[in-house]
Structures are given as C-alpha cells and as structure tokens.
Structure P
Amino acid sequence: MRPSASISGEFRAVGDPMYVQGRNRSELLAHFPAGTSVQVELGRRRRYPGLAGPAPATHLCYRKFLDLGVNASRIIDVGCGAGIGLRCLLQTKAALAGMDSDGRAIAFARQYVPDAEFIHADIQSTHISCSAAAALVVDVLGLVPEPAKLLRSLLRRIDGLGALFVAEPIVNGQQSLVPPARRAFGVSSLKSLFTRSGFELDDWVTIDDTFLCAIGRPARDPLGDVLVEAEEAYLAHQTKRFEVLCRELKRSGRAGLRLEAALLESRLWFDINEYSHAIAVLTDACMLVPEDPRPWSGLCRLALASGNSGHAIRLAEKAVKIDAADLSSVCSSALAHLEADPRRSLEAWKIANALAPDEACIARFLCSIALAQGRHEEGLVILERAGQYQEHMSPLNEHVGLLALTNAALQVA
C-alpha cells in the first residue's frame, strides 16, 4: 500500500525547515530558519527531511559509503534530491557537490546544505562538465528508463572520476513499485549494469534487506567502449560492423564483458533465424558465467522458437532456479508454461509485471487475460498503471526476442 504523506512531529535538527500544507495533500511549503521558503512536492522521486512519503529513506546508504572510507577530495551526489545524503557526508573532509535536474529540489538542497555546491542539470546533458573523485548515485537508476545510459554519462561528464557508489532498492518478485519507480535490482543485474556502462564492480553489501549498495570504479579495459559501440551497431542494423566488434570483445580478459557480448551476439543470430549459432553462443555463455540466468533464459526462448516446449520448460526452470527475480528468467518461464500450465504461466506474468511495471507488452498480455476472464476492473488497473510510464517506456533491449515472443503469446491467447 502506498504510504500517505504526512508532516512529521519529530525533533527538528538545526537548519531543518518547518512545513506548511499547500494546495493539495502532496504539496507543502518548506520554511527555512533563514527566512527562505521552498515549495515541496511529495512523491516517489525524492524524500524530504522530517516527512513521510512513498520515497524510501536512504540515509543508511550514505552512512555505508562513509564506512567504506573512500579517499576522495571531491564527491558529487548525482540525483541528490533534497540533499539528505549530502548532509550525511558533511563529516568528510571532501568538497561536496550535488546535481539534480529538478529545480525545486536544488532550491531546497541549497538551503538545507549551504556548505555544498549545487548544479541544476541533467548529467546526461551534452553541455555539462564537472570534476569529482567519487560519484554517488542513490535511488536513481530504478527511476530512469535507461540506467546504463545515465552511468555512461558519468564517465563522459565527470573528470577525474575514480570511484562509483550505487545504492538501489533490492528486487523482489512480490514488490509493488510506486511510479515513477520502474525497477529494483539484484546483484546479477547490478553487475551487468556496471559492465555495460564501463565500470567494474568491486564489492557490494545489503542494508536491512531493503537496499543493495555497490562500490566500483571505471573499467581499465578499453573494450568497455567497444561493447557500447556493438550495442549501437546492433540497434542500427550494421551487421558487418557488429560482427567485427563482437569478435574483438571475445578477446577481453573480463568474463562479465564477454558474457554481455555473447548475449548481444545471440540476439543477432536469433533475429535472422540462425538458431544453431545462437545456441552455440549461449551454451558457451552458460559455462562462462554459470551464476547468471540470462543465457539459460535465452536458450529457453530458442527452444520455444524451435517448437521444443518440453526442453524450453526445463531451461526456464534452470534460469528461475538461478535467479527467481530476474525479469528475463521469469518471462521465459511464463512463455514456456503458456500452453502446458496456463495457471503457472499467469503467475509468472504477474511476477514479471511486478518486476517491470513499465513494460507495455507484459501489461497488455495480463490485461488481455483479465478481460477474457471477465475481470474488467483488474484489466483496467493494469493498463492504467502501465500508462503512468508511457512518457518513457523501457526499450526492452536486454532480453533476447522477448517482444516478438510475447506478441506471439498474445496471438495464442
């Protein structure tokens, strides 16, 4: 259930604002001791000090960063929001900076943490350039449609970057994300994200089973840029260039980078119906990184495309056993059981919808089932929720043939 916004009666620290109710329940006016007033809009995007709302508390994530003892002369908090995290970082000797694309949040943070520098900008803007030895991205990646694009922007826009700290809510198949939150993360998905974005993940830790924190650094392997080029070549249908880049990526000494390249290469073979090539690539990937479920789910979809539903079910079960909260695995299970066990398939689709509420094809499939069974209100709720993400729909570019197979499943239904 979505938490209700309320004004907290807890003790206010020096410098904390007082809040006055605005025009509606989610709008407040923050009055600071210095006499400045800032309008506050409660929502899932950010949390404000002393207020309860749908955004989770993140101060323990910043304390965990402090515990790591990262040696940095300048720290930037990307997506700093109201500045709660920067207030936690004041005990460091580092120069602090916060960046956020929301002008009201920046106005609030400037009053709340006057000792920090603030930049009102989107890190993905081509006009932004700054410097920092360490960057923090806390409760941000799950709110954006393309988190890899955001992390890649850090490498391009922040000079001297030596460390990256990321903290995101932990994924759970029973979760109920509040828009605009569209993803939560597990260790495998965060490792993959670091690799695809040009970073290496050094260590990770969980906080109270709610947040997953990871520390990493820019990858020393120059082939990380080649992976980005390969993705771009694939999307642009530049097949020859794509194949050359994939061969180059296979020389990398990083298993994670070779895995991402293999998953990307298998997509090409799948697209052009060269299933034997795709199977060979994914089979090698299963042995390369056995703890990653995505090669198994890719093999499942190939088995489905070949008409071998029994083998597809076994492969899907293997993928789900490795990671029951991996979207690719859950969707593969839903597709594999579609005819053999419709009830199990439906449960898997519901989990997939919980994992990725912004995926229109999953929502459409669930809605079609609900309508066919006469559950019209439930179907409308599913579509309305998906509609809240329509401005920035997720591009489904991480999953082999998912869109095509889901459309096929819709026709069967």
Structure Q
Amino acid sequence: MSINYYRILNLSEGSSLDEIKRAYRQLALQYHPDINPSPEAHDHFIQISQAYEYLVEKTMNENNSDQTYEYNFDEDWKEVLEKIKSESRAMAQKQREMRKETERKRNEEFKKSGLYDISLALRYFMHYLSVFLGFGLILFPLYISLTQDKSAFFYLFYFWMVGLFLLIYVYSQRRTWFRLGKFYFKWKDILQLLHYKNDNPSGNCNYCKNLKADGFPFKHTLLIIRDIQLKNRGPLQHDARYKRDYMEIAVPRSRKAFFIHTSTSLIKIICIAISLIFLPVESLVWRFLIGAITGGIIATVTLIISGTRSCTTYLLNPTLILKLIIWIGIIFSLTNFKSVSDISTSEYTLVTFTITAFFIDFIIDPITGFIFKKKQWTPVFKQSAQFSQLYDAGYQNNLEIPVWSTLYPLFRWLF
C-alpha cells in the first residue's frame, strides 16, 4: 500500500513547492523532539521529513521541463533548524522564569506560614549554643582537675579537643555564624496579629459556636502528589522527586478561638520545656513524653472549659494513629521502670529511633493504604467542608518521606 505523503503534510494533491515548504516548517516546529517531548513526536517528525524530501524531489522533477527552480535542501533545512533552536531557547527561558516564579511563591508562602521564622530562631539558638558548648567542653576538664583530680585534664583531653575544634570552626565562620538572615515577621507584625480584628466578618467561626469569624483565620496547606520521578545514578546514588500541587486553606476563626489556640500552643511548649529541665527522671525521652502528655491534657481541658474546638484534630488520620501506636510500643519496650523517678531507656534507644524514623513509612503507608484505601489520609474527626472536600480529592497533610513525616505532625501539634 503506497504512502500518501501529501496527507502526512496536511496538503492536497498537486500542491506547489512553496506550499510544501511552508507546511513542512509548521509541522517541523510542532513535532521536533527539542520542542515536543512526547514519545510519538520523534516518529512523526521522521515521517514529515521523509514526506517533505519525497514531495520536494517529485515536484521539482515534474516542473523540470517547464521552469528552472533552484533549490538547496540543506540551506532550507538550516533555516528550519535555526527557527527550531530559537523556539527552543525561548521556551527554555520561559520555563526557567516560570520555575523561578513558582519557587518565589513557595518561599513567600513558607515565610508567611511562620515556619521560616521558627526554623531561623532554632538555627540562631543552635549557633549561639555551640559557642557555649565549645567553652564548656574546654572548661569542664579544667574544673574537674582543679576540684577533684589533677590528672583529669589529661585523661579528659577529648573534651577540650572537641571544644577547641568547635570554637576554631566557629571562628573560621565568624563572618556569617551569627548572621543567618532576617526574620520575616517583625514585632509590630506579631502585635498586629494578636490584635487583629475583622470588622466585616462574612461568616461564623468554625471553632466557637454562635461567634462571628472576626479573628485571624487558621491557615493550613495541604498537598497532593501528582507524580514521582525516580533517578538511579549507581549504588547509594538514587533519589526521588515529587511533583505535587499545594492548596492553602483559611478556616474562619473568631478572636476568642485565635486567643485560645495560641494559649494552648504556649501551654504545650512550656510544659515540655519545664519537664525537660526540671523533671527528676533520668530518661530524656520520658521527660519529653511526660511534658507533652501534661501539656496536651491541660490544653484539652482549656479547650473544653472555653467551649472551643481544637485546630489540630486534622492531624489524626488512620496512618498517623497506627504510627503513634508503634512509637509508643517501641518506647515502652526500650524503657526500664524501677521507680517513679528512676525511669531509664536502653542504650540502643537512639539507634532504634533512627531506624524507625527512616523505615516506618515504608511499612505503615502500604498497610493503611490497603486497609483504608483513599481514607488513609482522611482525619478521623469531622473537619470543615473545605478540608473534607480536599481530603476526599486525595490531598494529605504532609509529604510522607522518612523523618519528615515523623517530625511534621509533632511540629504542627505544637504550633
């Protein structure tokens, strides 16, 4: 069966040479592999190139007896190729600008969420703490040698060696060590937030009955994974890139609800801090756990007394609940209970926690996905209509990747 080359170029029988060239240029710009990444584009581009070459030769042979027509296929192809390169460069530049704009918007949203300022504050804290730690590691052997054993300064040499190296490193980075960046929110912004009042509320508060939404709304960002690209560049050199879409939700909230939610966050943080510093329990894990439980109980009582719904119930979905059960089971299995004040954990606690944080997602996520299907990320407590619609559409609270999926819910529960 003969091939209809005219049809390939979307031409009618007997088209002129100029019409063939014009049709080829249009199709080449449409299907060239540098411009069109689809798998079918490459094969189609070969077909239109073959059709073009055949029809040019056929038309020139037919017109040879009537007129002289100078034609250079290579020169014509160079013209098309240059146009293709120009289009490719313009498209690549546009894609770069779009990526930059998308990244800028994400950074802006991240800063507006308050997470940037919190992470920056933690970085400042760790940088200042490292200086005190360096001096402490140097002075500790000196103190022991002056008060207890003079030879301690020598057999505790690794303390002052680590402290010395730490201080040398800080000194080498002195230009930027205490200049990590500026906070997004200023004090006046925080004060405005605390005194924020919507004079024209358009709806009711989602957390307090019979109150208008005249306060700062509760904002949360959900995401949905559209695609996962895996790259393998050899042993221990592979990564995964997630193509995802974000959706920010602003839940209407009254000033009372905003004040209560802010207060409960402070209660939880203060309880954990007091427990870590003052609780006479040997295990650091249990000091944190007792502080978190105490803060959670006080915060819950505060919410009940004030008649305010919690703004963190969206975190509790089947997947997270199963992970919490496993974490609690691991903590109890590593704990030695001798008395109320004598609670210690195994020497393998850090290793066990690290392994669990890295691998719990690979085990739990497929199980909850098999059991609960699309409901594995849906909160067990009823949420607002905005939240419910997005969860039903497949959105989730956070990216389920090792360590982050463990720390993020804890962070959101606190803040």
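The numbers here are math on the coordinates, done by the rules we state, and not lab data. Model, not experiment: these values are computed from the prediction. Cβ atoms are built from the backbone, for glycine too; each structure is taken alone.
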message: Quick check on the output: 3.3 is distance in nm of label points 7 Å out along Cα→Cβ at positions 212 and 372, derived from one of P, Q. Which one produced it?
response: P
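Quick check for you: by mean count of other Cβ atoms within 10 Å over residues 180-187, which of P, Q is greatest? Let's see the in-between values first.
Numbers: P: 20.2; Q: 12.2.
Evaluating mean count of other Cβ atoms within 10 Å over residues 180-187 on every structure, the highest lands on P.
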message: Taking mean projected area of the Cα convex hull in nm² as the criterion, which structure among P, Q has the greatest value?
response: Q
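I have -20500 for helix-only ellipticity at 222 nm (-39500 (n - 2.57) for each DSSP H run of 4 or more, over all residues; to 500), calculated from one of the structures P, Q. Which structure is it? The partial results should precede the final answer.
Details: P: -14000; Q: -20500.
Attributed to the structure labelled Q.
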- prompt: When FRET efficiency 1/(1 + (r/R0)^6) of positions 52 and 380 (r between Cβ atoms, R0 = 30 Å, to 0.05) is calculated, the result is 0.55; to which of the structures P, Q does this value belong?
  reply: P
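One of P, Q was used to compute mean count of other Cβ atoms within 10 Å over residues 164-171, and the result was 13.8. Which label is that? Write down the numbers at each step before the final one.
On the way: P: 23.8; Q: 13.8.
Traced to structure Q.
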